[in-house]
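What follows is a set of structures to go through.
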Structure P
Amino acid sequence: MIKIAEDLTSYFKENEENAIKYHNKIFSEIIEKRLFYFNTQTPIFSVPIVQKKEELEKINVDCKTILDLIVSLNQRLSKEDNAQLFDKLGYSVEERELIETTLHNNDGMLARSDMILENSGYKIIEFNVESSVGGTEIGNLNNMILKEGFFDSDNWKFKDPNKEIVKVFKDIINKNKLNKKQVTIGIMDWYPDMMQYIYAHEEMKQLFIAEGLKAVICHQENIEIREGNLFTQGEKIDILFRLFLLDDIKGDKGEIKRILELCRLDNLIITNGIHTDLYSNKGNFAYLSDLEYQYMFNEEEKQVINRCIPWSRFLEKDKLVNYEGEDYLLHNLLINKKDTFVLKPLRGYGGDGVVIGKGMNQNAWELQLANIFQSNRKYLVQERVESPKILMPYVEDDKVSYLDTEINYATYIFNNEYSGTLIRGISKDKNTVNNIAHGGLMGSLFYI
């Protein structure tokens, strides 16, 4: 994969004048169509990553295995450990009630693994399991790259995540024996935060309509419950495509409880119920990685975990841990091996609250640790995964910089099937979270 990426970058450099024109044409179209626009325009890589199909299939199998393990944790944990699950993962009693309302139904589940390649394999560093998995409009960039024909791309293939989402909803309609022509899908997000994503919501709506499905965009302020059904703008909603997150719900949660009650009464289908926040919690990686919980897994599962999951623990100051064969008090390990670890809030998105030890002043690192230990916010400590150097072109104002880049591979798993890949990249010299909110670029992945 890396070799192919380097070859494409070399071709870009050898044909730089035309390459800049190619990049600018694509980026202008993206701006015109308001793609990847989240309060500000996200820059792109016009050089894609190209992967061999057999590599992709192996990654897909591992991602699905890890996702299955995460989803089944609450059934695998001992009675004592299960009793502590929600508190351990940072949920209030009220949030637990919301989560447990839909915990029985994983139909149409949308998930995205975030992965970093190593020299000898790869590590999955996070799993987002929500309707709002992010970046699913990447198929637009893929199509533009193929259309321009700058690269020899005749045998490049990809799956479009947004189109795969439409397939998921068709499957739900068929499974529930609904009349496709009479179904209305409510694409629901949380106002006003949703406005930064409104263009992506509109694209999703149009994709549903193109497939003969009625869809409306709604939010908490323009829905109402009448006669045991959910309505928005005069339309009865049959399937709720939940895009808002548990953390988005501000103030009184009574309205959400009433919506979930409609689901319990079989008057409403909700895809990716509130409970999927549980599967997105970064604390799941501690359950997978910590020796304390290995009783849950058979030998084959342990092999996949050891190969795919970085060393991860709940951040507890006086916790005794074993790292590379030696025992430590966790806070002493973190102080002495600052560059080796990353601290992540158990709940959070967009790199919010993430602390990277490498490159940070020792005093600043120890102060961060002290503040976290004193706060109520719960954290995961995870071994930092170093990716190999990949040289990528960054185009700005008709000038190109070729920079060593940290690449994050986001693999979509929808309804337990591979549904496309997004890449995000950031130059290694920035030494920050590889995330759009921190200046990362979005890019495409094809397979051959």
Structure Q
Amino acid sequence: MASLPSWEEIESQAAAAGYSPSRRRAELLRTAERPGKRLRGGRRLLLWRDDFGWCPFSQQAQLHLEEKGAAYQVRKVPLTVYRIGDRDPEFLSDSPNGLVPALRILEADDQQDATTSAPSMPAVGTVAVGAVEVRTFIEDQCEGPPLLRCAGVSHCLVKAYLELADCFEKQQHALLKAAVDASLAPASGDKANAVQVAERFLISTLEDIDQALSEADEGPYFFGSVFSVVDIAFAPWVDRAAALLSWLRNREVRGGHLRSVDAWLAAMNVRPAHRSLRLDDETIVRIALASRPALANGRPGLGLGPAPGPAGPETKSEAGADAEAAQCLVACRAGVAALAAQRAPGAAEAVDGLLRAVAALALGAPEVGAAADLVGGAPRATADLAAAAIFVRSRLAVPRDMSAPAARILRRSLEAVTAALVGLEKTDTLLAKELAAYGEKVRFLSRV
């Protein structure tokens, strides 16, 4: 690479390829105001959700609001696992225990709308907290397609399926706990057996889910062609189960004998809101590691590879993901440079060159350039820069920073530049070293 493009040139190339800065700002997790149908009396909702897009219950709530076509504002707060930031006093007033999601009714924009409020409408300032309350509130108060009480949906089956979703969640926590216990006591046969038991329970429930889906008429959802709150309830958990079973137990859920689950995943992936809110496998595993670092014991790496999302039409192709990855790096380059400085202090100019090389590679540059072009050939600087690249790569999260296809592109680009600096073997060593990168008290400043 004779010369690295400037940030302005990278931004222009990404925009020309179809991903402009304004498109990034319009992504679902980056907009503070979502247009849609208001509550009676012109009122809107305020959704409190987690800052990074990791909380499964916030994912369910926002997916529900999007599927209802509701008008709402979004405010974000850090969760304990993020290990950063203070919580907004206004949030704690709405949710004293710090639970998300939380919904609050806001005043109408003008008094004329406010005077049309129906007597049965909950008062301004009414708050619903927690997954169950929020789900009920959205379905009762928001206009839009009914997702609970509608033709083709059995109330008794809904109740049973929601209980199954709760059980499915608990089984995943049980698998993680058993895996942690086994990691802390590798010589214990009882601990290893507990992991196998937890795995069997989880697989059995997945088979029950597959059976339930297979019995639905004329469609991929739990109630056939009818999308419902049940599909929303399972939305975070099937992806999480697939990622954890793959990483912890080398069991692949997707593309195997669970054909109805595969069809459901494909159908869910067609829905724009779910596609924008879902996590990828690596993010799921790293979240587990952030709160349970013992899981890394005896595991040299993620072992996930560039796992594709569920089969189905994608509006963001790999080609479009190139431009998205580069544009995201342009938008948050100051924060990413500060993050890289955790591993390469005092090397601001070299880090800037590194990041521009990564962005150029993501956009299709034919080579990453010699290490000397980036750091002047100094061995220590080269090692620090390689460590910085892998640290940034290991902090990427979906959907917090970008879509899953874009994250795959950017991760590969960061790895390629690192390999050019220090070779493949040292790159693999750095990847293993940064397994628990999410747990560090630093953040990828991805906002614009």
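Summary of computed values
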item: Structures P, Q, by mean projected area of the Cα convex hull in nm², for residues 54-165 alone: label with the highest value; result: P
item: Which entry (P, Q) yields the derived value 19 for relative contact order in percent (Cα under 8 Å, 6 or more apart); result: Q
item: When mean projected area of the Cα convex hull in nm², for residues 198-389 alone is computed for each of P, Q, the largest belongs to; result: P
item: Structure from which 3.6 was derived, distance in nm of label points 7 Å out along Cα→Cβ at positions 38 and 366, options P, Q; result: P
item: Value 1.08, calculated as Cα Rg over 2.2 N^0.38 Å, for residues 342-397 alone, assigned to which of P, Q; result: Q
item: Among P, Q, structure where helix-only ellipticity at 222 nm (-39500 (n - 2.57) for each DSSP H run of 4 or more, over all residues; to 500) as derived comes to -10500; result: P
item: Entry that produces 4.0 once distance in nm of label points 7 Å out along Cα→Cβ at positions 134 and 182 is calculated, selected from P, Q; result: P
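Here, each number is a calculation from the coordinates, and none is a lab measurement. Values in this document were obtained by computation on a predicted structure and should not be read as measured data. Cβ atoms are built from the backbone, for glycine too; each structure is taken alone.
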